[in-house]
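Pasting the structures in now, so scroll down.
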Structure P
Amino acid sequence: MSVLKLNYGGPGRLAVINGTMNSAVYQNILKENVRPSVCDLKLSNGMKSDSLSFTAPNSFFEGQSAPWDSAKKDENRMKNRYGNIIAYDHSRVRLQSLEGEQSSDYINANYVDGYHRPNHYIATQGPMQETVIDFWRMVWQENTATIVMVTNLVEVGRVKCCKYWPDDTEIYRDMKVTLIETQLLSEYVIRTFAVEKRGAHEIREIQQFHFTGWPDHGVPYHATGLLGFIRRVKAKSAANAGPIVVHCSAGAGRTGCFIVIDIMLDMAEREGVVDIYNCVRELRSRRVNMVQTEEQYVFIHDAILEACLCGDTTIPANQLRSVYYDMNRLDPQTNTSPIKEEFRTLNMVTPTLRVEDCSIALLPRNHEKNRCMDVLPPDRCLPFLITIDGESSNYINAALMDSYKQPSAFIVTQHPLPNTVKDFWRLVLDYHCTSIVMLNDVDPAQLCPQYWPENGVHRHGPLQVEFVSADLEEDIISRIFRIYNAARPQDGYRMVQQFQFLGWPMYRDTPMSKRSFLKLIHQVDKWQEEYDGGEGRTVVHCLNGGGRSGTFCAISIVSEMLRHQRSVDVFHAVKTLRNNKPNMVDLLDQYKFCYEVALEYLNSG
């Protein structure tokens, strides 16, 4: 039995882990080398190996384990996306039959129990054109208020799910569905619909939570984003509503992952233990092949372990002041405080990059482009340069980072070296950057040249950087440049504003003024919105692309959290950044500064 025993309720509360791993699931997509789990990461942080062992079970039962006669009927075959992932008879959702339509009660969907909640979920396939009407019939019939979608419409050129919702209003037989609101976030989308049924004389509000951060192959590199998504679904789901409808493409692998993690989080909170193995077995008794691969099974363990180590660190805006005050209370016996413990936990769960993770940065031809050989971007986060100048490679020491709402909104990099100034401007142009945030000083002694023109034009191969204007306001110098690629005149030019922050001397760990730093964030946001509708990227750099740059990105994320959901989660913001680059916000004082600027944000109204 896979049991995770833990003390649940605050950061750093893991006691014992025992696990089981299925070694023979869905051989057509099983990979030979499973990604190292978070468990392995904990081993390197002082946890005992005997508390972190997986023991392989004989096997989960593969394939069909119960009758599915209805799904196999000729009239229902076209309602199944995949011939081997269909609905068992004993647990299938039975639609109310339509008059005169044979087998109109069938949909490829099964009830699944939650934690002490019978039929809390409906696991189903991604709707097809032939089944969209049936999908909305089911949502209405079951009084569903929450839909969870864990696939994109198209992946690797293959249709995984049809777009079953409208951009405005659509009629699906006797159902009228109207899109009320769309909230775009970096890893998921929340859509709110008003749904009416002819003759029912009521309008229901239904929310769809669409997780877009699952990669086309495998599983998410880290569980942080999915855990945040699951917590958001939990917070928004009405207690008195019907089953939560969960679907991916087949309604098996990713759907199973979501449901198992959700159930196990409930179990951990209530009982202090989890039983992943038997949970998966139970799900598979209700729907075929729930949790399809060994990689997904390991990912579930990773996610639960991360959730139990880190906890839910979200703080409502109206409680932030009192909570932060308590977090800084020093225990005289241990000489520690809750915020120190939280930062220690953050350091413990921060991944350590291996040599193979940074193979491109470590190529001999790229050594001279790295300021510090211990601050390197992982291959999976690199923004490869596109503009050709006949000399340089496509490498730059930089990493793509998500903001609160936009994937890859930040590009974190080092201050350009004398030999990488050209590459820096290639980066700005290639990735449609509209802002540059500079958090260090020009210092030729540290190979930090002035990389921009004070007037006139600088030429870097085919790239031309033209000075337009400059303005000084308190601690911020803002400069506007016009960038142009002479080799591609048809592309026109791009306006870019650089924000040089003067309020963070090199001898200080944090900026001198919270108000000034918040003003910097606001000025960048305002320019981004005015010039490019918020779609352009922001290049953020300090000396080495580390703690200072991470602090800016984290505070920007936290500010957006406060603006859009009236809560703050500094831990989650920094953890997400560190998943891509471990040196983001690398000092306790910088971490505390993120909280303090959040308080300044609330004080400023």
Structure Q
Amino acid sequence: MAILRSLRRILARSGADGRAFLLGVGLRGLERVCEMLPYLLAYLWLASLPAPASFPLPPWLPLPAALALALLGVLGLQWALAFHGQRLCFLGSYRIIGGYRERLIDHVRGMPLGNLQRQRVGQLADSLTDDVRRLEGIFTHVAADCVAALCAALAALALLAWADWRLALALALPLPLAAAVLQAGAAAFERAGLRKHGRYREAAALLVEFIGGLPTLRLYDRTGDWLRRLDACFGELRRLSLGIEKWGGGPVMGYRLLVEGGVACLLAAIAWLGLPPASTLAPAAVLLALLLAYKVVGPLLEVAEYLVMLRYACQSEIKLEALWRVRPLPEPWLPRRPNGHGVRFERVSFAYAGERVLHDISFTVPERSLTAIVGPSGSGKSTLLHLLARFHDPDEGRICLGGVDARALGSAQWYGALSMVFQQVQLFDGSIEDNLRLGRAQASDAAVWAACRAADCEAFIRALPEGMRTRVGEGGLSLSGGERQRLSIARALLKDAPLLLLDEVTAAVDPASQSAIQRALNRLAAERTVIMVAHRLHTIRHADQIVVLRQGRIAETGTHAQLLRRGGLYAELWAAQSGPEQGA
């Protein structure tokens, strides 16, 4: 059964001991079974009055005082079972979901960064918050309540069968058909639910993009187009929601009618078996059957509601399982140490979604040298840099640092040796100091300010009303592009890693900021192994090595002067950027 598979996967993924939760569920079930004991006591007492010899009862049982004490004992037992069952269920479920959430986030942390980049922020946030919250509801309430309701119904039916098996059989007669009807729509409900959840995540992501891009959409008068896209998406979501109601609500209504039909069967059996003169029904059994019919039907109707909630929650588990199945970056059992900080590509090939974008790339970056990666748009420059940053591992070949394969170094050692300054700067909604200390949390205040001076951002930080404690806003939007870029460089300076990756960090800023950023980059690159993607070729004229890519392959390598003399692709790109009036 899909629900049981999901529950087993959650328990296995959480790594938590589920015995406390299972014990709590068992106690909740016993609590509901105890609800039947007052009916049993009443039945025994009533049945003993007209014909005591027919029932081997304790002589004290018919006494009202003894019955009252027995009822008090039953109520006390129920209270104890309910209290401890609820406590164990909640404590156990919090351990299970806490472990599940921690392990899931740890798994996401170890996923290839390229996989995370392809995920829409809204969809990933929905999975890690709302979907996990739905799983929490399974364990804190729904699963235990569902089991307890089943126990109550089965206990009531068993008690009735003990009193008169014929009446129990009549009440249970439609139940197999009711269960079949409820199960009949399960597969269609699951498929419709997954389609709806997929569309819901798309709608949420589209809404996030719409809100984030509203200034641009207004500037180009395209808000109407996006609203129509949102309307279409929400219209499809409405259609899928109605489909879920059809496959979820229809079988549930049929199930409810059949379960309640058991009462009609019971009444018919009472009428048939109680006809004089051959009546074989005891009055106490009839009274017990009428009282217990509610105790059978009521919990079984609850079970249908709980099953629908479980199916909804299990669809969230299926989506989260897709995240679990993304293989994390491989980590070595015993990481090796690099011998220096030179970088070497050895016959590296890589494909996105089956399409090869890098072919047999081989080159060496000596330690403490500057290598520039250039080429036309779509030639694979950024992909190559992303492989260096271990957004992905190569499909073929290997990338070595200090003569050791990146996969043998381990992520912690690889990223410890690496600083990255990309064109799209990532700043968090905290203070400037918080964002800078991501480079080195334990750095002294003097070291932080020294990095800011070297990155040419000390002046604008001191000019802010709260200085270093100024909050930058989500994504650093309260700062200009040049200021964000210089903070990113200061963060890299503070980390002081020996290997530096740059992705044309001056491409989207004004000339004054370009000059300040270039000065900061020159300081940052000193005494480091630097690999940079460049679009403005005049910024890399003094590079120790230039690697020119075309359609995912190395077209040529050399220094600026060597490549110009060859008159190949680099010379064409230089001529296109320099203009006819500038010489080489």
Structure R
Amino acid sequence: MKVYGAKTLALAAQTALAAILLAGLAPAGAQEIDIGEIVVTPNRAPGDKAKTGSKVEKITKKEIEERSQPTVIDYLDTVPGVAISQPGSVGGEGSLAVRGQPKRYVKTLFNGIDIGDPTAPQVQTSYQYLLTGGIEEIEVLKGSQSTLYGSEAIAGVISLSTLTDYKIGVQHLFHIEGGSNGTALGRYGLRAATETSRAGINITGFRTDGISSAANGTERDGYENVTVDAAAEHRFNENFSVFGSLLYINASAEFDDSFPIGDNLTATNHSRQLAGRMGFNLDLMDGRARNTVSVQGFDIDRSITGTFFDGEYLGDRVKADYQGAFDVTERITLQYGADYERQSIEVPGASADFTIGGVWGQVVFQPVDSLTLTAGGRYDDHSAFGGYGTYRASASYAFPTNTRLHASLGTGFRAPSLNELYGPFGANPLLQPETSISYDIGVEQRLADNLIADVTFFQIDIDNLIAYSGPGYNQVPGVTTSRGVETSVAWTANEWLSLAGSYTYTDSHTATGARNIRIPRHAIGLSTVVQPAEKWTISASGKVALDTVDSGDFQLDDYFLLNAKLAYKPTEATEVYVRVENAFDVDYQTVRGYATPGFSAFTGVKATF
């Protein structure tokens, strides 16, 4: 049994103390709150965020439109507990971490499609290729979630959704932008909806001359991306509907040498990705029994040119999925499902595949209006590693003082990737799956009708971790741990002013005590939206990163970044804007030896007809 040390106990005590203080600030006679924000990822079905025990962050369509930034990374970088590091220009293959654990432990879904790259050394999503395009909502579910989402969902799940908001009729959407470093963006979107159908398609093109990725270089590393996303749904009657979704990405990104770091005039990553999903929803027993059946596929063809490890990397994933829910009573819902997946790769010198099938179930129980409990389990059977079981539980309780306690506990596992087992670089066929346990506990407090705060303590432990060391991949003895505290506050002062802030403390280290790299120990986020006059909007977001180490325990400089946008809407259907990134022209690095863009300015136009 693991014995938690003084740091863990101290952090838990600090969180509990903060909860008591926040609760004490609430008026004793206040009514129970109902935030009413709907989230999907915590239970794989729409639900009230205020009744969710798991910690989930949501970026809305309104926030995405207010900021108008071109890539998904731009938005994830502002989420408490998420750390982004990018080597050089836009399109550079950087890293993402959730609660101190890297992106190979994060399952990423686009309209329900798993878009993790099976050809990567460790299966993970290529976030650098994800343009905002038609994305209207982003959810980040934190903690081990393998019970609902299977292998790899150890640190959390990121869900990207399109076509969440639509109007009856036909809409045409246009968006163009240009600015620093030869950057240009163009997007066309088409929406059509009737009382029973809705469909949408977005075509987005982005290119930039970029900057030199190597801090000591002079040659620019450019990036080009064409993305098409589409989604449709048709409801035949109240009980039966069909749906489909598609994502196509064709991108190329130039990069520089790593050993040693310096200019490379020809090194380029090329990536073509095609993903799709289709299925149907069937409700029975007057809606008490809800069923969804779907199939999905993901295909990637990527290549590297201009380096000593040139080659073509092919991979695909095919998955069939069933999900059901049954309302036993008004207060008890059973959720259950089964899935089967086949994954394969063809990489230089190797080809391999595996299959994995799983069944899962959970119960959602609301004994009283103020208390929601969930508990569930999953069993997976992997063609190479046999059976693995995981479980999860969560609770949410709302006090009459506008105080809500939330907590979750979950286990997870990650099977070694095909590249780790059989690939051309350091493969080890003796590897075994990694396992994890995570928990969080926190308090959410409504201090006034327009002011809400949250403090959450978290911990993730990973056993049997797989890491690249020396000539190849090996299991790391002991437990790798990340723990910390996430705090956030949001205030809507009035109709024309809103403010938000967050602070995250993360202690992420290996079993030997060495810190995990590129994870700020202290991260602060700030944002505001101001409407100083009719038709005018100013939005700004800031980020502070303190005490970050890179490879070799190298200390990266602390930094503060500010991005801002000024928008004017001549009509309800048009907008012109100017925005800046790195407003103070800060010289900083998130990866040792690699540059980042300085002050950058862009201007754009949006129109809807």
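Bear in mind that the values in this text are calculations on the coordinates, not laboratory data. All values reported here derive from a predicted model rather than from experimental measurement. Cβ atoms are built from the backbone, for glycine too; each structure is taken alone.
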Quiz item: When semi-axes √(5λ) of the Cα gyration tensor in Å, for residues 331-530 alone is calculated, the result is 38, 24, 16; to which of the structures P, Q, R does this value belong?
Solution: R
Quiz prompt | Structures P, Q, R, by distance in nm of label points 7 Å out along Cα→Cβ at positions 179 and 211: label with the highest value | solution = Q
Exercise. Using helix-only ellipticity at 222 nm (-39500 (n - 2.57) for each DSSP H run of 4 or more, over all residues; to 500) as the calculated read-out, with -9000 as its value, let me know the right label among P, Q, R.
Key: P
Exercise. Tell me which of P, Q, R gives 1.18 when you compute Rg/Rh (Cα atoms, Kirkwood Rh).
Key: Q
Quiz prompt | Per FRET efficiency 1/(1 + (r/R0)^6) of positions 107 and 499 (r between Cβ atoms, R0 = 35 Å, to 0.05), the highest-valued of structures P, Q, R | solution = Q
